[in-house]
Structure P
Amino acid sequence: MRILIADDHEIVRRGICAILTSNLEWKICGEAVDGREAVEKTQELTPDLIILDIAMPRLNGLDAARQILRRDFQQRILILTALDTPELVIESFVAGVRGFVLKSNSQDLEEAVQAVSHGHSFFKGRIGRLILSYLLDENEQRSCPKDEELCVLTPREREIVQLLAEGLSTKEVAAVLKMSVKTAATHRNNAMSKIGAHCLPDLICYCVRKNIVALPVPIQSVVL
């Protein structure tokens with residue numbers, strides 16, 4: 001089985017590789033240092049399974065998973081993260097992620113990879129209880145009823161606000177996303193209008209609340 005690992009910390013990637021390569025039937029076919037590279041390498045390498053961190057620069061792991069699954073809904077994705085807010089767990093499940101493991105429970109990683117690689121889901125302990133609670137809660141209004149309602153922003157707008165929150169200017173965002181500065185500015189203005197953001201700190205606060213970026217993010221003066 002060919003596995004792609006995406007995490008912005010090299011020491012974490014090395015640790016994951018060390019754990020997984022002890023199984024001779026598993027091969028690390030590639031590594032990515034951010035969500036955007038994970039999407040690109042998925043298309044290039046067509047791995048059997050992808051392990052994604054959530055808090056990554058340029059494109060967070062959850063949005064990377066959404067992009068990957070829009071292209072191939074059968075792609076097997078396992079989240080390995082230090083973040084465990086209920087909203088994030090449910091959003092991952094609704095998006096189509098097959099498994100969710102906390103870095104504090106890294107002893108579960110091999111079991112999770114084994115399960116997901118065979119087409120099963122892996123949501124253990126507290127994570128499993130959150131998913132079960134979500135599935136059983138049919139009489140109360142759910143906070144995340146379907147993927148399209150997870151936030152008011154489009155996928156492209158989410159990409160742009162993450163890059164802006166990380167300190168890029170609109171011109172730099174346009175270069176990263178291979179679009180005109182005018183188009184990037186239009187998406188930026190639409191996004192900021194939707195979320196009621198009037199300045200960079202407003203934008204950063206929204207991105208942190210919605211798990212688009214993780215603290216710490218650069219609070220600096222940039223030209224939007």
Structure Q
Amino acid sequence: MKNIAIIPARGGSKRILRKNIKLFMGRPIIAYSIEVALQSKLFDEVMVSTDDDEIAKIAKEYGAKVPFMRSTETANDFAPLSSVVDEVLMYYSNNGFYFDNFCCILATAPLLTTCDLTEAYNLLSSSDFDTIRPVIKFSYPIQRAFRLNDSNSVEWFSSEFSQSRSQDLEPAYHDAGLFYWGISSAGLESLKRGAIVIPEHRCQDIDTEEDWKIAEYKYKVINGFDI
């Protein structure tokens with residue numbers, strides 16, 4: 001089986017300027033995604049899909065390949081990850097290189113481990129799923145969620161569970177937003193989806209400066225830094 005790691009990293013991040021190469025614990029954050037992919041030994045190719053020359057330069061410095069620059073269509077604010085994956089696989093196939101599986105690893109995933117990638121790959125290889133993603137358990141039952149109205153009054157999303165004990169309700173999970181393994185012939189949009197569960201402390205969505213600080217704090221705790 002031949003596998004490719006695809007790390008999308010466009011230059012036009014809006015909420016955190018130059019997010020994909022902003023320094024995280026002293027190094028560009030994309031470096032962590034590149035290095036975990038290389039260290040996993042799961043991939044025949046580790047590449048970065050970008051439209052930005054500076055990102056491309058940094059990606060190469062940390063060992064990734066940047067065989068082409070991303071198109072305008074896949075670098076805008078509305079392009080889905082599936083279109084980025086499709087563009088990469090098409091580029092390689094047009095040049096005579098074919099991969100059985102891909103793993104789309106986000107550029108802002110400094111808490112990701114090789115064990116996570118390996119566990120998900122093993123599930124993909126041993127199951128009938130077309131894609132595998134990491135998920136995190138919601139810390140509180142979503143069945144007891146409130147809706148906050150304009151007047152600051154609250155109401156149940158579903159009053160059916162208003163008297164239920166939290167421990168009696170079915171657990172719910174959300175996308176960790178770290179990576180997506182997939183079978184190349186099926187693509188990222190396949191509905192035959194499986195998942196592995198990872199602990200909340202090893203994941204942090206990074207959309208704001210506060211998120212960034214929390215991610216660095218988690219990284220320090222996990223890796224034994226003085227706090």
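Just so you know, all these numbers are worked out from the coordinates, no wet-lab data involved. What you see is a predicted model; the values in this text were computed from it and never measured. Cβ atoms are built from the backbone, for glycine too; each structure is taken alone.
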Item checked: Structure responsible for 165, with volume of the Cα convex hull per residue in Å³ calculated and labels P, Q on offer -> Q
Next item on the list: Taking FRET efficiency 1/(1 + (r/R0)^6) of positions 48 and 152 (r between Cβ atoms, R0 = 30 Å, to 0.05) as the quantity of interest, name the structure among P, Q where it is greatest.
Entry: P
Notebook entry, point to check: Computing P(r) over Cα pairs in 10 Å bins from 0, in percent, for residues 56-127 alone gives 14, 40, 40, 6 for which of P, Q?
Noted result: Q
Notebook entry, point to check: For structures P, Q, which has the highest computed value of FRET efficiency 1/(1 + (r/R0)^6) of positions 96 and 160 (r between Cβ atoms, R0 = 30 Å, to 0.05)?
Noted result: P
Check: In terms of distance in nm of label points 7 Å out along Cα→Cβ at positions 16 and 64, which of structures P, Q is highest?
Finding: Q
Check: A value of 23 was computed for relative contact order in percent (Cα under 8 Å, 6 or more apart); which of P, Q is the source structure?
Finding: Q
Item checked: distance in nm of label points 7 Å out along Cα→Cβ at positions 168 and 208 - highest-scoring structure of P, Q -> Q
Next item on the list: Identify the structure, out of P, Q, from whose coordinates helix-only ellipticity at 222 nm (-39500 (n - 2.57) for each DSSP H run of 4 or more, over all residues; to 500) was calculated to give -14500.
Entry: P
